[in-house]
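See the structures that follow.
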Structure 1
Amino acid sequence: MDLGGYEGVIGLEVHAHLLTKSKIFCGSSAEFGSEPNSHTCPTCMGLPGALPVLNKKVVDFAIKAGLATHCTINRRSIFARKNYYYPDLPKGYQISQYEEPLCTDGYLDVFENGGKKRIRIKRIHMEEDAGKLVHESTIEASSYSLVDFNRSSVPLLEIVSEPDLRAPGEAILYLKMLRDILVYLEICDGNMEEGSFRCDANVSVRKRGEEALGTRAELKNLNSFRSIERALDYEIVRQIELVESGGEVVQETRLFNTSDEITYSMRGKEEAHDYRYFPDPDLVPLMVDEGWVESMRAELPELPAEKMERFMSQYGLPRYDVEILAGDRALAGYFEEAAAFFPEPKTVSNWIMSELLRELKEGNLSAKDAPFGPKQLGELLQLIKDGIISGKMGKEIFPEIYKEGASPKRYIEEKGLVQISDESAIVNTIDKVLAQSPKEVAEFKAGKEKLLGFFVGQVMKETKGKANPKLLNELLLRRLKGQ
């Protein structure tokens with residue numbers, strides 16, 4: 001997109017729900033999707049006299065996220081009260097971290113067009129989520145809102161980048177990498193539809209080459225990669241057009257209309273002082289020692305970027321393949337198991353990215369839940385390599401053996417699909433077809449070599465598609481040339 005000498009400047013604030021069983025400051029369940037207001041208690045409802053108690057698992061998860069994104073894990077951090085009024089915030093404040101967060105000064109590297117760009121992460125801090133307003137309408141066209149407090153005090157990580165992103169495409173690459181990391185760590189399910197991975201974006205524009213930042217607008221509650229990209233595209237162009245026409249960008253919070261694909265003003269943008277942050281008097285400073293950090297480091301899995309580099313060096317796969325395979329921990333595991341059974345990594349990768357991913361998408365399943373396992377895929381590929389069935393036949397039967405979770409070898413034996421690789425049997429069928437097609441044989445010998453496909457088709461028809469295609473082509477050419 002040509003921006004006429006301007007560039008976008010984007011910083012992202014990601015909110016990730018953590019996969020803890022209970023909430024951050026009380027023992028109520030953090031499960032998603034339950035009956036409204038069924039997971040509440042005096043603490044998360046903000047009733048007088050109820051005191052918060054920090055959930056250690058939340059800190060464990062935050063440390064892991066910080067280590068995985070190359071952050072400094074601060075030995076001392078403070079919980080603060082972020083004061084504002086909203087109907088779904090029962091205490092009138094949100095417990096968060098402000099001046100002294102747990103994790104600071106990290107980064108993620110994103111890869112695009114063969115290059116690498118480093119996106120700095122300013123901070124990762126823990127906080128509690130607010131409740132949820134449910135908007136209803138009556139027949140009389142009047143409307144009202146109900147409040148579900150199940151989400152109140154569900155643990156969140158807020159991950160704040162520096163304004164290092166310059167284009168919507170870069171922002172999506174960063175978000176996908178960050179989401180993959182959190183899912184790899186098994187601390188967030190990354191479900192954007194349910195709001196467990198959502199994003200706010202701070203956007204401004206400036207002339208290329210300038211150092212100073214322009215006035216930024218905040219885009220709130222973006223919950224799909226498509227919406228994020230479209231919203232950023234629109235907002236950057238909107239600000240450029242505003243500046244070019246002599247207007248000024250206003251510091252404000254804006255929402256994205258997914259139907260019209262435009263952003264619109266919601267309210268003036270709050271600054272930190274508007275929230276009147278101060279340390280929460282009910283929570284002591286959080287002290288994290290070296291032993292705690294190292295115990296979390298020991299639990300880190302091989303992360304997506306590391307796995308991508310290993311897949312390229314160990315298996316010789318191109319970056320396109322490894323970005324798909326290593327982006328999903330379960331899919332990466334499936335690939336490695338299949339490649340152990342059938343040690344031709346590129347062939348395995350091709351079948352996973354085409355046949356397997358199509359079936360997984362159709363069934364909305366993860367690779368770990370696939371009814372057709374990596375050993376079965378390896379068995380199928382070996383049958384094709386050995387000439388028992390053709391690659392075309394393998395692709396034709398894949399949907400059925402996938403759904404049944406069947407042994408490919410047993411399936412083709414039961415269905416009578418074993419490929420004919422007996423040379424004499426194929427020659428006999430070729431001779432029969434040639435005898436029935438004297439006109440076409442004469443035309444072929446006169447130079448009309450495109451008729452080879454006709455003869456292949458006729459032999460395949462006679463053998464019900466079972467003739468070994470490679471052997472058939474060789475024998476057919478020899479017969480037609482009188483050898």
Structure 2
Amino acid sequence: MSVWRVKPVSAFEADMKKSDLKRVLTKWGLTSLGIGAIIGGGIFTLTGIAAHDYAGPALALSFVIAGIGCLFASLCYAEFASVLPVEGSAYAYAYGTVGELFAWFIGWNLILEYMMGATTVAVAWSGYFVKLLHLFRVDFPIWLCNDLATATDKCIALGLTPPSFAFNLPALLITWLVTYILVKGIKEAANTNNVIVIIKIAVVLFVIVVGAFYIKAENWTPFIPDKVPIIGEDGIATGKFNFGFGGVLTAATIVFFAYIGFDAVSTQSGEAINPKKDVPFAIIASLIICTVLYILVSLVLTGMVRYDQLDKAAPVASAFSGIGLNWAVFIITLAATAGLTSVMLVMMLGQTRIFLGMAKDGLLPQFFKTLHPKFKTPHKSTVLVGLIVSVVAALTPIDKVSQMCSMGTLLAFAMVCVAVMILRYKKPELERPYRTPAVYVVGCLGVAFNIFLMCFVRKETWFAFLIWGALGIIFYFVYSKRNSNLEKQVVE
């Protein structure tokens with residue numbers, strides 16, 4: 001049978017009815033998961049790089065542009081979530097519209113997104129946690145909170161003897177703590193996330209409200225700094241520029257990654273009480289809430305301190321320390337640590353639900369769909385994900401894994417925009433509790449935006465992505481195609 005065979009919508013409906021997952025998530029619980037996945041390290045780190053080097057005070061405009069681009073994808077996600085409220089997210093949407101091979105490739109890259117995303121966050125969490133302990137005069141040995149390469153670089157910079165062994169213990173421990181929470185159950189995971197989200201939003205509002213009293217209007221002038229030519233290592237102009245409106249667009253491609261996470265809401269459809277209505281609501285609501293908060297934070301930061309004086313690594317903390325509010329650094333560092341915890345929780349949660357959806361269709365071994373008899377969670381795949389993420393996070397530099405998660409996300413966003421237009425054309429009669437407005441305009445803009453961003457990804461990342469994709473295609477033809485449920489139906 002063709003690799004472009006499509007899973008019938010009736011089959012998705014049957015999967016929904018016989019699902020053993022506990023349906024405990026309300027629309028606000030789902031929205032909280034979305035906010036938990038979106039607000040994290042991005043707002044506490046990416047803002048510094050984007051404002052300092054590219055956008056200046058116009059960073060707020062960059063967030064608007066990135067938010068609008070993500071909104072296109074979120075509107076398409078919302079329609080699909082109302083039609084096919086199952087665990088597989090973009091994978092399931094593609095399987096019901098474009099075909100099996102296409103769906104497999106999307107699922108394969110979602111694995112990359114969530115796995116590398118969780119790994120990156122674990123390493124970043126370790127860094128913030130060590131900083132937090134340092135504020136209380138507790139210091140980890142360098143070799144016990146970094147991978148070997150990073151520990152070596154730090155020791156050389158400090159004039160110390162590089163270690164022969166290094167291991168990122170905090171990254172490993174937080175991974176297993178999150179794994180334990182996820183194995184215990186979705187309700188426990190959601191409750192943990194809700195507490196962290198409340199802390200994060202409270203601190204973000206603290207930054208906005210308190211910081212607003214220290215804004216100096218002159219720091220916003222000029223709002224869009226004049227273009228500055230980029231000089232290469234040889235001292236010759238490269239023909240590229242920072243700042244100007246081009247810099248605003250480049251900054252939008254950077255801060256876009258602060259939005260990654262709203263799609264994780266769609267992976268929780270199997271545990272939503274009323275998925276056809278609540279999942280679309282949560283996807284759009286979480287994105288809009290976070291966009292507004294991002295814009296306000298960026299305006300406050302660039303108003304408190306001139307954009308060229310913001311610290312790239314910790315812009316929010318540096319802005320407050322720069323005006324003498326050193327006590328606020330404690331609160332902000334604590335919030336960043338908590339924020340990264342919830343991002344990691346939702347990413348690992350989404351990863352196991354992608355595995356579950358693909359295993360139910362026969363494209364992955366049955367191991368991945370086994371549920372715990374008491375907790376009703378995919379405990380085996382959760383432990384496997386925890387093992388992989390903890391080992392990679394403990395031994396790998398953050399820059400080696402950070403950009404890999406973006407490629408799977410961008411591809412998934414673009415393909416969902418394509419798939420929703422295909423489904424609207426091929427199956428106009430389907431019940432759609434939520435309909436994407438001006439679907440062909442929104443869908444085309446979503447595709448264009450995400451492909452545009454993919455053009456700005458590093459060549460090394462593209463190379464690694466192509467290798468990952470090739471491995472996925474090989475796995476499909478060796479295992480998934482012959483074990484697919486649709487293939488078995490043909491044989492029977």
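Please treat every number below as a calculation from the coordinates, not as lab data. Remember, it's a predicted structure, so these values are computed and weren't measured experimentally. Cβ atoms are built from the backbone, for glycine too; each structure is taken alone.
Numbers below:
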{"item": "Answer label among 1, 2 for the case where Cα extents along the principal axes in Å, for residues 36-99 alone, calculated from the coordinates, equals 44, 20, 19", "result": "2"}
{"item": "Top of 1, 2 by distance in nm of label points 7 Å out along Cα→Cβ at positions 188 and 388, largest first", "result": "1"}
{"item": "Highest-scoring label, criterion being mean count of other Cβ atoms within 10 Å over residues 68-75, among 1, 2", "result": "2"}
{"item": "Mean projected area of the Cα convex hull in nm², for residues 28-299 alone from the coordinates reads 17.5; which among 1, 2", "result": "1"}
{"item": "Label whose coordinates, when mean projected area of the Cα convex hull in nm² is calculated, return 33.7 (choices 1, 2)", "result": "1"}
{"item": "Value -21000, calculated as helix-only ellipticity at 222 nm (-39500 (n - 2.57) for each DSSP H run of 4 or more, over all residues; to 500), assigned to which of 1, 2", "result": "2"}
{"item": "When relative contact order in percent (Cα under 8 Å, 6 or more apart) is computed for each of 1, 2, the largest belongs to", "result": "2"}
